[in-house]
Structure P
């Protein structure tokens, strides 16, 4: 018996080690998405070493992870966020001509299954902290779409009254609302123009603040602190934190701590990009402190390209937010997961917002939605394997509202109206039209566009577009007199 004891101990230790290994493999990964608003492709150091802003935390994140240099959002805010949430082309899940505004009667349909709902069903704690922009009526809020917790402004920071600072940069006199100001635009998608109601800051489904100019300058810090608190509170279970910043959308409101120069448009953007970089550093530091680095996939991205009129830099891409040129919807993106994603690497594989849901579901062992067509693909191979591996996606359709404006297959991109063809592998800036020398490529891309007619359509609403969510008599969360909507009082 004495001679058998060492063998019994060794067997016990091996068994324990195998049990621990199995337990480690069973641990679900955490997910953090940091989604910046209107960030230019060349506004951060990893994608432009000569950018005007200092971004040391993003530089480090790129050294520790993988840059996705061909990642697509949408030309504007709401469609891009719909793609991220649903795993679909925006036109399939949120068929609207542009974006949503306050008090819209339509929004992301509650029947849509979001990435938060997919992960929540798999045991995740879920939080949305920041700009939502998929509907501000109760039925459309994040807390009705799979998020346990919400803190943020539910749409863009310029969608408020001029006297509150929503229509002008700091350092400029606050304009007054004209006495005869009226709402404009389409009633279905909300209130536009000078008659927009005050900006509400929500905590779950309660309005806790009317956001004035001075409040705009605090939101980046407050969002960051809320994200850190949620991570700390849920460190012992899998979590999904979606952190869609209000920054760096016009009006530009960095905090005084980061604005060290005259509040010109360029200096304001520089300072707010640097504050976003600080925020990224805070989130990553929290994960390191809690020993969660090796269990957490962090994705940094932007909803669409930068707004050149508001000082963003999309170089070397051509175009600005709102267009289907590369500068309108190709966005600077970094994925980091210590020990899983190869450090200091880059891929030019085509990736998109709609790939997030199927990718996260695969990594979490979660079930995809039943009976619902997805356009996204699982990017696990793109994230973890050699960039020389076959891409998970080889094509992309460029929609602007209801219109299909361009098609990409491999490196080839065709602008359908003008007939311009670009080889993005050689000409990322879309400077040299090579259509005349590539008739077969042009014909193939036009066939791809033609095939889309039977699904989403190339103009108007196609058969594959799903219905919007709708409400009767939408009301602002804060009215023009400053009264909070009944049921939304803190």
Structure Q
């Protein structure tokens, strides 16, 4: 069972249902909708196709919507033609409406003259072009070209180590988030997070617009700015999960520090029960080539060894020539990376941390220790919202974890979480079940909810047998978080398939 998951960005190269089916069969667990491009109608069609492909294959699939954020960009150029910015030349970025050329270009960032000062570095197109500010007036920022390059239309502008006087969420982001909640997506990624307040504000909006009866879409804070690194602990505490967004992070800080930050972000996220996605240029060469470089293969493997929940494909699947091959390659690299010794691969940090005082942590630790003592590698967790399965995953124990839930939303959401294989099962029938498990009554195990508990356990066992992930006579750990109206709630049980339910 593959522990690390694959998140693939949708785009022109992957928007047909046939291609989506092939990508899901190849190992895609979640898809990303990039709100920096396309319309709501186009994205709605992409989501519908992705869900239809997943339903046809009988696979859970998480949907992540990535908000654009306040991305600063250049505007258009004359006749749409790229221009060469030569080293040492004067070049103006202006808030005026102009036809861009080799002397000046417009920007969508009206506050640019207020944000910079003489000596500020401006990076364009992910750092391909570097400018140095020489003077400013009310509309124009006059610069000198330090690193030459070809300037294309609508390229990103970065201001390393320069605080921006704008919120993380724009008006467009508000509208996109409300639309995404109408689509009942599983994750919202927030771009250019700088502090914990950005996360709290976004989560409040998710709760306000949510259509779900149980749980909600989870917030992913994209770590891509120097300010986010400085406030990392507070951000991790305020969000549900994080993304190591290495593209802008490498431009906003320095490329040599990206691997250091990656390890730090992943380690802190897992330690604090937060999922983490590693993104950007993981198999970049596969945009144009059917094979990755050796360095890219090592990069993916190292992210897996760092403990990331998921690795992400961007242009490789959105606009590349080999979207299905990129997914297959990613899956093969993960499989190879996960063959190394469990002691190296799995880092059960929670087992060495001081007591937290939390019941959920006690249950997860008990399940891990019980599995080791009974020499099983499998644990099934009953969960309504998916929370307990996520917390068990963050133990990074290496156990095969089966998430059993009556919520189709939670089932899809868990598809992105490390080491969790989610299953959607039926709700228990009122008054059904038996009050006996093996030689023990349910009340001996849990104290209440006898019939409901017995029926739930039988349903869970049946689902695992049906899926072929367990066999008769096999021992595993059954556990549950808080379940409404069930005696099994907050329990850990050593379970033998086919033997512990008397009337099976």
Structure R
């Protein structure tokens, strides 16, 4: 695969931008011994962006379909003699039974623990001997399950044989299921000691309620009733060739690999796939403030956010820019304010997500307990400012450069290009979506940014989560509304008092 001239120009531009940013950082981009900060800093000497560079023509994957319905996508890359392949099963956590959340995740986690012809140890030893990788996973609220392998092209046949065996013929031995249950239950106990986990758990519950998106860890009640039979039934119903995409990149051609795929997957039987109904994410009706009490904690973890967008939303690109300006990195407002100017934290960020149901837009940081009040004040200030005031032309331009630069870097990795193609397929995005990605970023205006900020940062319905010492944080949070206090097991520790 050869990169086009436009992409090479984009890489060259990125190199200039990276060099200039490195020089700027070396000249005082962080707090120094004299107390200098980057607040109010202006980046000088920025490389211009030639508008013709924004139009790129990315390599296209070759496509084919096996007789049983498996869709195959191949992106050739002959730079090194390796390959990577990913079997995308179009059923994930959203296909779980309502009373058995985590089943897709459990099934994926135990795929390589034994097949009809190989034990768990056999699989581990054979994969290791080939110098290959073999991993599988699914999210609790994901739309897919992914099984991936990679290795040297000279070992393709042997690796593909193991890969197909794991995808098609797992046996989920009860002994391995029991070990997995024990390990995972122990891991859940350890997670509860992490304030970041507690904050994410409560925030997801606040946003999603009973929606599958609320889960950040598999429910203990599902783990406790886990059986080999349950996993076999989920696998049989969902791991079918007409419910799968096989994406491949590497030093292979479609002509070479199709006979190999037909050999290991050709007799894989089609099946009727259970219909999955994706529930709508619930709208919040009011602001809520949750405080998880960790007595004696020297830090407070803060998360503030609202319901966001689906991945296919027309607001995706304006929100991408708004998020970058608000908290997308060290040059964003939250970082410059809370870290560089105030010195409250090592970092403050924002992020947004979206799938086939609405994701979230959340801001977060870990601050010293004694500055919780100041941090809350600055978070609310920055969120309100993004809504009420238009961002500056310089802020928007810098954010565009950063996003386009990051996109250019992703083009260096064939796996990244292939993942883009998978995303386009999963969400039904236009065929030229990634070709025009830089143009769509460049087209966002300051008015667009303010519009999405006003639409998705709703301070009257914002969900606020704090994890820290309640004796010190409660009164601070009470200035913003009624506070509900919980212990680290998620149980209320007192009836919320009415603030006066």
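At-a-glance table
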{"quantity": "Label whose coordinates, when mean count of other Cβ atoms within 10 Å over residues 76-83 is calculated, return 15.6 (choices P, Q, R)", "calculated": "R"}
{"quantity": "Per volume of the Cα convex hull per residue in Å³, for residues 68-299 alone, the highest-valued of structures P, Q, R", "calculated": "R"}
{"quantity": "FRET efficiency 1/(1 + (r/R0)^6) of positions 244 and 308 (r between Cβ atoms, R0 = 25 Å, to 0.05) from the coordinates reads 0.70; which among P, Q, R", "calculated": "P"}
{"quantity": "Comparison of P, Q, R - label where relative contact order in percent (Cα under 8 Å, 6 or more apart) is highest", "calculated": "P"}
{"quantity": "Parent structure of the calculated result -8000, given that helix-only ellipticity at 222 nm (-39500 (n - 2.57) for each DSSP H run of 4 or more, over all residues; to 500) is the read-out and P, Q, R the choices", "calculated": "P"}
{"quantity": "Distance in nm of label points 7 Å out along Cα→Cβ at positions 92 and 420 from the coordinates reads 2.9; which among P, Q, R", "calculated": "P"}
{"quantity": "Origin of the value 5.7, where mean projected area of the Cα convex hull in nm², for residues 404-475 alone was derived from one of P, Q, R", "calculated": "Q"}
{"quantity": "For 1.7 (distance in nm of label points 7 Å out along Cα→Cβ at positions 236 and 252, calculated) the corresponding structure among P, Q, R", "calculated": "Q"}
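The numbers here are math on the coordinates, done by the rules we state, and not lab data. Note that the structure is a prediction, hence the values are computed from the model and not measured. Cβ atoms are built from the backbone, for glycine too; each structure is taken alone.
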